[in-house]
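What follows draws every value from the coordinates through simple rules; no lab data is involved. Bear in mind the structure is a predicted one, so any value in this text is a computation, not a measurement. Cβ atoms are built from the backbone, for glycine too; each structure is taken alone.
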Structure P
Amino acid sequence: MKNTTRLTILVITIALCLPVKAQELLKDEAKAASEFLNQVRQDPDAFSDETGVDLSYVEAKPELSWNSKLAGAAEKKALDMATRNYFGHTDPDGYGMNYRIFHAGYKIPEDWFEDVASNYFESIQAGHSTGKRAIIDLIIDEGVDPPGHRNHLLGIEDFWSNCTDIGIGMAKKEGSTYTYYMCVMVAKHDF
């Protein structure tokens with residue numbers, strides 16, 4: 001009986017010492033997503049077959065530069081979605097990305113975050129384990145009319161055509177609805 005009690009205590013102690021798998025950032029996948037998106041932006045039509053979307057009408061755009069402030073805000077958003085198990089441009093507290101990126105130190109006009117739920121710069125995706133596949137999903141933008149994520153990421157509409165910066169956050173949390181969450185920020189300082 002004494003040995004059984006000791007064994008039980010040992011098993012419980014070991015179980016309590018094992019690391020609990022929390023959410024994690026997938027920084028390599030975020031960088032891969034950025035690199036892939038820049039390839040698509042520089043020659044959109046070349047990726048029509050791979051994305052399954054006719055991109056022949058899309059003009060080539062310059063490569064986006066990685067911005068650590070945007071990336072930090074995107075990482076926090078991806079982790080927040082994974083941790084609090086939601087998927088949306090506005091978090092459960094009512095804050096959108098304009099508010100978040102401004103408070104991360106990225107300069108945008110102040111009136112763009114007077115409505116704390118505003119979002120002019122974020123595309124989000126959930127469910128894909130690779131950054132490349134998540135970007136393809138956003139370019140396809142199935143069921144979204146007009147295809148706002150495609151327009152945003154590829155700079156199709158005037159508002160986004162001169163954006164210069166990118167930051168991506170990708171997070172994973174087992175047991176959450178989608179497991180994988182991505183936040184892509186494409187913006188530029190001082191419009």
Structure Q
Amino acid sequence: MFLLTDPCLRPAALSPEECTRLIALFDASPDTGAGLLSGGNQTDTRICDTLWMDDTRETGWLFVRLAELVAEVNRENYHFDLEEFRESAQILKYTAPVVSSGGTSAAGRYDTHVDIGAGGHSATRKLSLSIQLSPTGDYTGGGLQIGDDAEIWSAPREPGTAILFPSFVRHSVAPLASGTRYALVAWVHGPAFR
């Protein structure tokens with residue numbers, strides 16, 4: 001039986017070529033930087049580089065695909081009152097620690113959190129979406145984990161796999177041990193849960 005807090009998995013939501021295209025978009029952009037959290041604050045909670053992506057001529061195909069995916073998953077599973085993507089999607093780049101003469105950099109990660117928040121855009125997030133972009137052999141560690149300490153579900157790593165879950169569900173990205181992991185994330189908004 002499907003529970004409201006269960007993640008929903010959609011393999012091959014994007015093709016390997018589309019995943020490569022999004023990684024190339026990230027790598028070619030001068031607009032990447034340290035990821036900001038709610039309120040625009042960089043903290044040790046999330047260590048990654050971020051590219052905010054708007055719905056443009058170059059990315060329009062992606063937003064059409066995401067809207068279709070969300071509509072299907074919501075209709076079949078969650079039945080939430082959803083309205084729109086109110087904020088830009090993000091491509092995230094997590095990297096492994098680098099040892100240098102100045103010390104060792106921190107491993108890319110995102111500590112346990114929920115996506116719904118108390119203010120701003122995060123207050124109306126209802127459904128969260130993450131799509132794996134990197135080939136499975138490009139990194140170790142860095143897996144998306146959904147749930148709490150009692151029961152943690154580890155997301156599949158195949159490129160193009162989409163994982164959707166309610167924005168109030170706890171989740172994390174484990175520290176990256178080696179390589180680089182790219183992921184696409186987005187949030188669908190709607191009226192407050194009742």
Structure R
Amino acid sequence: MKPHRVLLRSERGFSIVETLIAVSLLTVCVLGAAGVLGVGLQLVSSSPGDLTATQKAAEAIESVFAARDSHVLTWAQIRNVAGASGQDGGIFLDGPQPLRLAGTDALVNTTDDAAQPIESVELPGPDQNLLTPFDNQTVTLDGYTREIQIRDIQPNLRSITVEITFQWGGATRRYTLVTYVSNFA
């Protein structure tokens with residue numbers, strides 16, 4: 001008969017409880033990493049829409065500044081049609097508007113834009129290079145809207161809030177840009 005050897009504490013194996021705890025912790029870590037990866041992929045895939053929204057909001061801000069700098073319009077006209085008071089008497093349309101090309105006044109979100117087509121952008125094709133036009137894709141921005149809000153802060157200072165709204169991946173996304181314009185060019 002063989003003598004039984006007494007195992008020292010350092011020679012004992014893992015218990016079932018220790019193994020279950022280790023597997024549980026490993027599962028939580030792997031699932032957490034998978035969740036972060038999923039969110040990261042979603043953000044990367046929405047970046048073309050975000051970039052377009054950023055540029056279209058900046059274009060609207062530039063349109064308001066161009067209206068002021070050209071001196072073709074008076075300071076009183078650089079506001080919304082109805083605005084906060086309901087009768088501001090400006091030229092920029094109230095509420096969300098489709099992204100149309102600028103009309104004859106060269107300003108976006110004004111009444112003369114209604115006859116213009118919806119804007120489109122050219123995106124790179126599978127090679128991710130705009131310099132190779134044979135595979136580029138022209139995308140119409142028919143799912144985008146732009147709202148310009150011009151509000152008085154002081155007699156010679158107004159805030160401009162531009163909000164671009166668009167659908168991406170089944171969700172509504174918004175990009176808001178806020179700046180200030182003064183009467184002095």
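Observations on the model:
- Each of the structures P, Q, R was assessed by distance in nm of label points 7 Å out along Cα→Cβ at positions 49 and 65; the largest value belongs to P.
- helix-only ellipticity at 222 nm (-39500 (n - 2.57) for each DSSP H run of 4 or more, over all residues; to 500) from the coordinates reads -12500; which among P, Q, R: P
- Structures P, Q, R, by Cα Rg over 2.2 N^0.38 Å, for residues 89-160 alone: label with the highest value: R
- Label whose coordinates, when P(r) over Cα pairs in 10 Å bins from 0, in percent is calculated, return 8, 25, 22, 14, 9, 6, 6, 5, 3, 2, 1, 0 (choices P, Q, R): R
- Comparing mean count of other Cβ atoms within 10 Å over residues 97-104 across structures P, Q, R, the highest figure comes from P.
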